[in-house]
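Colleague: Given below, in the form of structure tokens, are the structures.
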Structure I
Amino acid sequence: MSAGSSRRTVLRATAATAGLGLTTGLPPSPATARAAAPPPAPERGGHLVGRGTADATGEIAEVGMMGYGRADQQAEGLHTRLRARAFVIADRADDGTAGQRVALVVVDSPMIFSSVHREVLVRLNERYGDLYTARNVMITATHTHAGPGGYSHHLLYNVTTLGFHARTFEAVVRGIVEAVGRAHADLSPADLSLSHGELRGAGVNRSRAAFDRNPADIRNHFPDAIDPLTTLLRIERQGRLVGAVNWFATHCTSMSGDNRLISADNKGYAAYHWEREVAGVDYLADDAPEVVCAFAQTNAGDMSPNLDLEPPTTPEDFAATRANGLRQYEAAARQLERPGTRLSEGVDSRLVYVDLSDVTVEPEFTGDGRAHRTAKPAIGAAMAAGSLEDGPAFPGFTEGENPFWDAISHSVVYTVSPELRDAHAPKGIAVPIGEMNRVYPWVQEVVPLQLLRIGGLYLIGVPGEVTIGAGLRLRRTVAGIVDARVDDVLVAGYANAYFHYVTTPEEYDAQHYEGGSTLFGRWQLPALQQTAARLARAMRDGRDLPTGTPPPDLTGKALSLQPPIVMDAPQVGRSFGDVLTQPRESYRAGERVTAVFAGAHPGNDPHRGSTYLRVERSEGGAWRTVADDGDWSTTLRWERDGIAASKVTVTWDVPAGAVPGRYRVRYHGDAKALLGGVRSFSGATRPFAVLG
């Protein structure tokens, strides 16, 4: 038996022992009854679908974390790895070949910046020619606030990370390209079906006062001021579930701003639970796992997972993250109890680039019978305040009225620029960042808007954080044109680039965090509706649209101020990999194993596709891996010990149902010499017992 197959067996046995009890590795599907029957004859038409997943973690130490905008939130280790999950979906021609195709990618990442989008497309072009393009590839982020930053080419997002981090950028790009490549190689006949459900208790509106400004048609659609819609796209081969994409609106802010460990947050846990704890997928060994399950974002702009409207706290955020992710998984898995709607062939895509700083919005979309214009981006004082329910930002700013900044805006900024006044009022402008763009690229102004069709499912790719009210208007705009049910039209948020928030004009007037973060002013949503309508009409009519001019290539222009790693040295009298603190002699399920190693800086090698640690069990005279740094049960925490030495603390929470026996913890590090290269090393604890 190979180490990989042994590992898979261990994972599945652990899941079953824990009470999950799923011999197929998946929740029961109505189609599983058909699986034992002889496979049906191949159908003409239908779909070809490929699935792929890859590691996209990046740096885990001494890099600013992205999301909360806190300079003090510097990563100190790893909670769970970040993964890219890709799905290639193509129409199947009568001869069995692939016709029109789209690629959907969901990444455990704070944002997808245009830097990443551009480089991924360049590398896909090098591999596959014009098979995968900006038009038919949608790359979305889950928006975890516990991922590493520094991979944008725009300065605003690198302020808290000491600039650009090439190693993290490369890990994100390579992870996405690798996942798409695996999905491309995995193309096989498959059935697609779509289902919808409701999920409550996993999100709350963090800007209720702003939402309540919306007209009755929006408030009546969301009577509880939340979007409870949970949508599942399932992929089956010969009656067996092999993949799934779930969309549900809630922020990935279950991990707090005080957390210092890289983590995939609640959506990452939902995917991890389905793939690894239920199905027994081995991320280190399975290049083509039996199942790939992604939990994607939609219009989550004003949806918080923190139901008490208070920022999470450490260490309670670990439990909150797991609980929220488990709710999302359970809501998705429940939909497998129903057959869903079979999606017929028909895969299509459209994309245009639009300069959001210069759009004339026609009266059809403004709501007041007059044309209006967007303007250069500007940051409101309410944005500087942060979202108080998930984690405040800069002191001295509040959501709503900011008398000082409101006075500055009305007496100085708006007087100088009537265009800004007309587009941005009543925003109290704290930073006229569009003017700063003239000197150096701080934020993106030319952005992509995308529309994908997979049978009767339509995805509107928006490069930002869309509130549920704004999302409903976009969905209704597209649904009315393509004659689809509103529930079958979804906003795919955080897609292909990033331009902050999208609110309805009514919500914008409240100038809560979301309105202050709507960079292009009060008429930004109507401008997006107008563009989405163009995409929908072109798709409906089978017409191509001019793509427009993409944003400028900023490769090589991003500033990098992070000091390099000079050298690593072990503690005096020690060697790299030595165990400084050994585990106890024995543990039981539910207890935490802790070991401290003489380590090195994790930034020397992110171990993408590998691991910094292994929990191993003695089996037949060999050590078999039962957990690694991608598991929920483990953590790795790094800290300096003097000038060049490092302490690496590894923990493992012994899971329920762990097989009794002899175990050990192994740490893998990489040390940099002062005048030489980087060399790998490892160390292991003495064995300890896990008791039954």
Structure II
Amino acid sequence: MKEQFVEHNCKYKEAFNNSLTPMIIIDAETGNIDDANLAACDYYLYSKKELLSMNISDINISTQKEISKEIKKAELENRKFFRFRHKLFNGEIRDVEVSSSFIEVGDKNLLFSVIHDIKEKTKLEKDYMINQIYFDNLFNNSPEAIAIVNAEFRILNINDKFKKAFQYDLLEIVNKDITKILCEQTIYDPFCDFRESIIEGKCIRREVRIKRRDDSTLDLLLFICPIVVNGNFIGAYFIYSDISETKEKENKIKILTYNDSLTGLFNMKFFLDNLDYEVFKNNSNENTKEKLVILILKVNEFKEIKNALGHFAGEQVLKEFALRLRASVGIEDTVARFSEDEFAILMPRIDTLYEVERLSNNIIKNLEDYFSVGNGEFQITTCIGIAVYPDDGMDSTTLIRKADIAMSKCKIQNNNNATRFEKSLDKEIQEYFWIKNDLLKLGLKEELYLDYQPIYSIDTNRLVGVEALIRWNHGEKGIIPPARFIPIAEKIGMIHPIGEWVLLKACSQNKEWQELGYDPIYISVNVSVLQLEKPDFTKRIKKILEKSMLKPQYLQLEITETFFTQNYELIQDTIKELGKLGIKIAIDDFGTGYSSLGQLCELNINNIKIDRMFIDGVDGNINKSKIVKGIISLAESLNITLTAEGVEREEELKFLNTNRCTFVQGYLFSKPVEAYKIEELLKRNGKNKICLC
């Protein structure tokens, strides 16, 4: 027996000392602490020796009166724990729950106490109590009749206003289906039963006829708000407003809840709720689906006016725009401010699309008069995107997305007009999205490669250079032309790593041809204006030349004329630095951009490349021939080399030769080809005659 007692005692000691919950044993008569586990020492910040020399009154700061009160309260609530305030070694006061039980050890009557810190629990209980008070006050004192139902739409609670309005006590209707009790119409009438939409988490706002206990009816405004917890529908609030008596109050709430404070139009939330309802109503009707139309509009000049004249002027424009918009629509149409400078219109029922055209024209006409802002007058235009239900979508999200796509397309076209959504627009958006996404994760060495198009000298009958042209062989979609992905690369900043890769690849390839013993040629690489705007662009070019070991005179950079409209001074400095290195600079697609004679004189331009649109049919088009001859004379007067792009016919070549344009490239000689085919041309360079027949 003694060994068994010792074993049990050891197990008790081990469990007591190793528990993560603070535990202390108190002498019930003296209050002295008889024992404490390590968790209690850690909690109170005392050593075990210090705790065993203390009395419980050194820790519990409650008075004897407070202790007695808490004990009585615990007895009334039938709980076996007490709530006290304990003081730690550092002076911090903590709210704790103490579960105590008496144990007898020998002649000692001991109190075994387990301590739980309830700081967070106390705060949560206090917050919950305050929130419950707020809710109870709002619920019971609300001027609206409110019922709370569960997931089966059975009544859980009603407020006093509900009792007065419908003449029911809670006990009479608790746990009963609210629609069966109150709906005047059949339970399956979509204007009475909204179960499917509510379960999906959608708010419903409707005018309904409600049956009272005495069988009289009331015309009310019903707002049903689903209660969703952790993504699960658990019930709903049914809120009823008496339209006849509370119309003024309802309008005030409506202004605060659903109206845009600046323009007085509906806000986006109301618009979406209303659109959801119209779509739901149409989708529920299997027999007929009426067409409804969404228009998304943008104030084209808003940002310019706000930036130039300030925030207040921008607000004045939006207010006036809203007034004219509202004056343009029909009585059934919903007009809302969707975002800062975007508006939306919902036409719930249309017979023909002519009505949409008429509305769009009416809006544009109403915007023709100048807007007065401060001391100035301004012309305001808009772009309108249109989506039609059910043609363009069967849900509100899809319809809004497609109307927005159409509006963006209208803005790109710079039209004061309306654009109807088309499938091709969605294709453009989708294409932009996946190209952008794939570019961001693109492995440059895996899918990008270069082709090279020969550049010939007519005078010497020799290959003098090649233009490096980037290609993208997408793993799933095949070859993607540069015109589709380069503009996107510029927008997302990928043009810089791609551009550097092209430069290094092209320079290394040219150096490789030289090391194989072929006559040196220059390699021409297209450079984005965005690359030129980088302050360290020249340093990057130097590193590329050093890495590839290509001499600068064998590299030509092609720049489109659009750079003249960009950060010209910065780019001008960069071009001069590149020229000092010995790198050739060419203006690509010359004649289609914005360059001026003055700017050409300031820059060290080595080459002008005539755009192919002027070369195509130049031998038979008087105007084109005059332009090309003018460009040739300009280049000669400025001592600039000239290259004609896109030469495809012998007659074009003959014209160029006759008029002293000595450098050419185009499909007449070769399309862009792989590097090994350029090697074949280099092997027989100068041996094949260029036909001038």
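Laboratory data are not the source of any read-out in this text; all were calculated from the coordinates shown. Remember, predicted model here, so these are calculated numbers, not experimental data. Cβ atoms are built from the backbone, for glycine too; each structure is taken alone.
Colleague: For the read-out distance in nm of label points 7 Å out along Cα→Cβ at positions 142 and 654, a value of 9.0 was computed from one structure; give its label from I, II.
Modeller: Clearly, the read-out refers to II.
Colleague: Which one of I, II has helix-only ellipticity at 222 nm (-39500 (n - 2.57) for each DSSP H run of 4 or more, over all residues; to 500), as calculated from the coordinates, equal to -13500?
Modeller: Label of the source structure: II.
Colleague: Here's something else I'd like to know. Consider the structures I, II: one of them gives 0.95 for Cα Rg over 2.2 N^0.38 Å as calculated from the coordinates. Say which.
Modeller: Among I, II, the structure yielding 0.95 for Cα Rg over 2.2 N^0.38 Å is I.
Colleague: The value 50, 46, 23 for Cα extents along the principal axes in Å, for residues 102-213 alone was derived from one model only; which of I, II is it?
Modeller: It must be structure I, since only it matches.
Colleague: For structures I, II, calculate relative contact order in percent (Cα under 8 Å, 6 or more apart) and state which one comes out highest.
Modeller: Across I, II, relative contact order in percent (Cα under 8 Å, 6 or more apart) peaks for I.
Colleague: For FRET efficiency 1/(1 + (r/R0)^6) of positions 134 and 622 (r between Cβ atoms, R0 = 41 Å, to 0.05), find whichever of I, II sits highest and give me its label.
Modeller: Between I, II, the highest calculated value is found for I.
Colleague: Given 4.6 as the derived value for distance in nm of label points 7 Å out along Cα→Cβ at positions 126 and 486, which of the supplied structures I, II does it correspond to?
Modeller: It was calculated from structure I.
Colleague: So distance in nm of label points 7 Å out along Cα→Cβ at positions 118 and 270, computed for just one structure, reads 3.3; which one of I, II is that?
Modeller: Structure I accounts for this read-out.
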